[in-house]
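Every number in this text was worked out from the coordinates using simple rules, so none of it is lab data. What you see is a predicted model; the values in this text were computed from it and never measured.
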Structure I
Amino acid sequence: METKEIPGNLLRKWEISATKQNLSQQEFVEYIRNKQREYYDVQEMTTVKKEMIDGQLTEYGKQKALEHFRKMDERKRAITLSRIDFEVYYNKIISNGYEENTCYEIISSYNILTERRERLSLTKKEMKMHGLVLSKVNKMYEEAKRITGM
């Protein structure tokens, strides 16, 4: 995977932030390295997410996605898994409309999401913060129920 160079203004912003914290030379270097690592992780996950949405996840992408999920806590992992499910369904709906199989998948995933929400006491705000917008999910679920007659 190709890596993009970190924009100079972003690097400068990190340097200013580190300077304001009065870090030692070693802490300063570690702070900048951590920020760079975070930046490249986000770049990688953006590429992996695009591959997932396009349905063309490479072996490297699968490996990176697994590493990323292992680092998450249980709450964020549950939200992320549901978000990915519903992003895939959304893309299927855009491509092919509400097909019957997709409707059943949506209903099943909605039930799993409901179970996860109850078990982990996930809030709407927390879910939205991690990219899962319940109003969109609920609309998809209601339409899927209507189409299947459930």
Structure II
Amino acid sequence: MSQVYKKGYNRIDLLGCPIDALNMHETISVIEDAIVNKQQIHHVVINGAKFVNMRKDSQLKEAIFDCDLINADGQSIVTAANFLGKYIPERVAGIDLMDNLVKLSFEKGYKIFFLGANGVIVKNVVDFYTKKYSSNIIAGFQDGYFKSEDEEQIANKIAKSEADI
């Protein structure tokens, strides 16, 4: 885990799951600080389904717990936390965060490497943001359907892209 929490952001414990009580603006600020300081951070969003699934899947739980930044994506998570007296200011949906980070990249000149989904979908996402903003924000892209023996090659591809995000 990186030193993201030097600023003293509030990480709560919701029934054994760590969640950062941040709004969208604060989340973007944490991520931008990491970009500016050339820090790598791992981010995940939690919704009700993921919350339940991590209780049955130890690998998922470990991956979530190892993240530097954990946002409440689902309104059910925000409601449950607030009901239990653990305030989360708002839902930070992963798709909304991504859209905000793409806009930030355009405004600040950051580059993004898009990883995930199938080849057609990831290419459509890249084409959408290229048309909306510019190809200058695109460092590269890769579908998420690859073999474990290809991981090192793909990691090198991402590193060579010099992506900020």
Structure III
Amino acid sequence: MTTILNALFDEGSIFRYAEYGGGTLTALARLDGHPVGVIAADPEQGATMSAEGALAVTRLVDLRETFHLPIVSLTDQAGMTIGSAAARAATIRHGARAITAVYHATVPQTELILRRVFGVGGAGIINRHRASRSWSWPSGEWGSLPSKGGVEAAFRA
């Protein structure tokens, strides 16, 4: 993810906003000289939204709202972190707060889908109803559920 950030944003302008986000990276950066807030899912860290990642997103969105900084989302989000440890960490509660912050944000939002975005975790990164622009690499995939998981869920029911 660092390579992509360095290619997209002004040289030397990337400042990691929260170091505790796990698979969710939050940063402040400059894009053609303009300050922006950045949310990115780091595939090397699992690319799912954890409780810590949701807290990082919420803090960054609140900061951007305060200072009217646009949101740039680099999306490779496989969804929310699941499992008993995620349940104990209140991932769904923190994720719902992050989604609320993103959907209430009034600043401009734009997205670049790097690889895949599925489910609730993807909704916590950008408000697609308010996004100024959305782009995708040709290999980008998105939806409410990956097709393989959807087929498995349908045949279990």
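The table below gives the values:
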read-out	value
Given -10500 for helix-only ellipticity at 222 nm (-39500 (n - 2.57) for each DSSP H run of 4 or more, over all residues; to 500), calculated: source structure among I, II, III	III
Rg and Dmax of the Cα atoms in Å derived as 15.0, 52 - corresponding label from I, II, III	III
